[in-house]
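Every read-out reported here was derived from the displayed coordinates using simple, explicitly stated rules and does not represent laboratory data. Note that the structure is a prediction, hence the values are computed from the model and not measured. Cβ atoms are built from the backbone, for glycine too; each structure is taken alone.
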Structure 1
Amino acid sequence: MRQSAEQPRFDQLLAAAQRSAVHLEMRDGYAVNDEAEDYRRWQETGERDADPDSAYWAPWVDMVRQATARGVVVRRARIISEPVSDYIRYEHAGTTVNVVAGEDVRWLPRRRAADLMLPGADLWIFDGEQVLLNHFTGSGEWATPPLELRTEPDLVKACVDAFAAVWERAVPHLQYEIR
């Protein structure tokens with residue numbers, strides 16, 4: 001069933017998660033406003049904000065730490081093209097903060113995902129029961145509406161299975177070398 005415009009916010013969904021919150025990212029670039037300044041600085045200087053306590057990272061780190069403290073397993077899998085885009089280099093440079101916060105992060109080169117059946121949008125799955133689809137424009141900005149919460153059992157199962165297949169093949173963050 002599609003949710004109404006009054007669907008819960010992401011932070012509410014993560015706060016309500018009891019067992020797991022998994023994120024599948026499949027784009028080689030994003031252009032979302034909340035990271036625009038950090039990305040611009042990285043492009044100019046090669047320096048990435050990697051301080052978990054910074055104003056940029058602290059809200060995310062706090063949310064993930066609260067979830068993991070409750071026993072929620074938080075995992076993120078990124079399907080990426082190689083050679084990687086500048087944006088993926090930027091993401092990779094900041095992923096240590098995701099890991100410090102309590103996320104388990106893996107990377108899967110797109111060529112190794114070619115035979116997998118994948119959803120058409122990035123997504124979060126909460127407790128294997130709810131899928132939060134993340135919609136973006138072609139240029140990587142949030143689409144309108146940006147999020148869509150879905151709970152149909154067949155869709156949820158397909159997304160859970162797709163994430164599991166990606167996770168099985170993906171390389172743990174500390175072992176993945178940017179190409």
Structure 2
Amino acid sequence: MPQNVPSFAELLDRATESAVHLEMRDSYGVAGEADAFAHWQATGDVDDDPESPYWAPWTALVRSAIMRGVTVRRARIVSEPVSEYIRYEHAGTGVNVAAGEEVRWLPRRRASDIALPGNDFWLFDQRVIRWNHFDGEGASAGQDVSEDPAAAQLCAAAFTAVWDRAIPHDEYKIS
């Protein structure tokens with residue numbers, strides 16, 4: 001990651017009102033999740049303990065933001081039937097919810113008329129974007145940060161449109 005790109009933790013620590021995340025891929029190949037995903041594929045067991053060594057840093061970061069009054073929301077656009085990776089992600093989302101995130105799921109067919117950015121993103125306080133880039137296999141290909149007002153407006157509008165249509169995590173059932 002280039003020196004001039006603040007870390008996610010730094011960006012979340014600077015947020016004063018909101019942090020929203022839009023995920024649009026059906027599969028991610030992030031190296032840090034590989035072992036947990038392989039374990040879930042083999043056993044069906046997922047680490048759903050918010051205090052486990054794997055999750056504790058994330059949940060502490062999110063809880064700290066929420067305690068400062070920052071709303072943290074995540075929306076996922078997914079193809080149906082869902083991919084095996086989305087099944088895994090859904091199984092572990094209780095950790096995000098336990099940390100204080102609000103999470104919703106939107107079937108991709110219901111997103112056809114929404115103008116969406118080309119990449120997943122985090123949007124902080126509706127003005128700072130952290131673009132998450134992935135290669136064709138879903139591995140992280142780096143991040144960029146932008147404060148371009150037009151891009152921030154696109155991200156805010158896209159997230160709101162997705163959020164308004166999406167299904168809360170506790171109601172979204174994977175068949």
To which of 1, 2 does the computed value 2.3 (distance in nm of label points 7 Å out along Cα→Cβ at positions 33 and 145) belong? 2
Taking distance in nm of label points 7 Å out along Cα→Cβ at positions 41 and 161 as the quantity of interest, name the structure among 1, 2 where it is greatest. 1
